[in-house]
Structure 1
Amino acid sequence: MARADYYILPDSEPGSRAAFLCRLCEKILGLGMAVFISTADEMAARRLDQQLWSARAQSFLPHGLLGGEPAAPIEIGWGEQLPDHREVFVNLSARLPEAAFQFERIVEVVIQTPQVLAATRENYARCRERGVELHRTDLRRRG
């Protein structure tokens, strides 16, 4: 059964979403899984690509835009693009694409903006309707 993890951040800054995603990718890679990050458009993908290069001085996240050579364990794409693997799908777009349901795990990183909250609620409902195992990690309650 597929699994969806929702990480709810306490703030509304888009930069905090990227920073959290960097730490999360480190953990996912540590589990030996490949990651595909789906962004809204090419500009967002390129911006995230740059953020991952400078994420944390003490770590290295091997990544690249989908289709780049050589392929990396973290691939970033947009639109209808999909990687060869079906392990972890990170959704940074508004609507969760239908193709995401082919992956073992779906990840959403939620910030406190009306747009992201509304999209995430809809995506959560779609996952629930499909019988996806749902997990929430609410980081607003941690001190």
Structure 2
Amino acid sequence: MPTDSFIADYTLWVFLSALGVLQLVAARSGLSGLLFLRRWPRATAYASAALVAASFAWFFGSGVRNLPDTVSGLDGVTQSLWFAVAATGAVAVTFLGTSAINHRWGAGYRPDPAAPAPAGLDVLERTTFARALWAASAALRSRRR
């Protein structure tokens, strides 16, 4: 049976690593609406790579982590559960946090009705997740009328 501190450490490690990877990918892809440091994408890329490396160093350097599930390690079901919880948390913190931090940015973004709408995450190059979600729901509501 894994200890509660091992589960908490694992969950924090996955959360920090996923948050770093999300920021790194957003910085490299030009998705400014997902960046905590929107004005400094290169600094965000370096900081997020450092966050991933530091979280790995902390997790594997702070104790014996290569344990089978029969000796206080995480079994596959428990590990996948806490991975999903931590990764979902990292995505939620990214979407909510960047929308709150950058809440004034992208306010003037209005999709041109004549132009094709940006597909998928490409809209986050010009606005935040919350604004993109609001614009998409407004477009759906106007189409229903």
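Below are the figures for this structure:
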| item | result |
| --- | --- |
| Structure with the greatest value (metric mean projected area of the Cα convex hull in nm², set 1, 2) | 2 |
| helix-only ellipticity at 222 nm (-39500 (n - 2.57) for each DSSP H run of 4 or more, over all residues; to 500) derived as -10500 - corresponding label from 1, 2 | 1 |
| FRET efficiency 1/(1 + (r/R0)^6) of positions 41 and 81 (r between Cβ atoms, R0 = 30 Å, to 0.05) derived as 0.35 - corresponding label from 1, 2 | 2 |
| Winner on relative contact order in percent (Cα under 8 Å, 6 or more apart) once structures 1, 2 are ranked, highest first | 1 |
| Comparison of 1, 2 by distance in nm of label points 7 Å out along Cα→Cβ at positions 49 and 73 - largest value held by | 2 |
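We did not get these values from a lab; they are worked out from the coordinates using the rules stated. Computed from a predicted model, the values in this text were never measured in an experiment. Cβ atoms are built from the backbone, for glycine too; each structure is taken alone.
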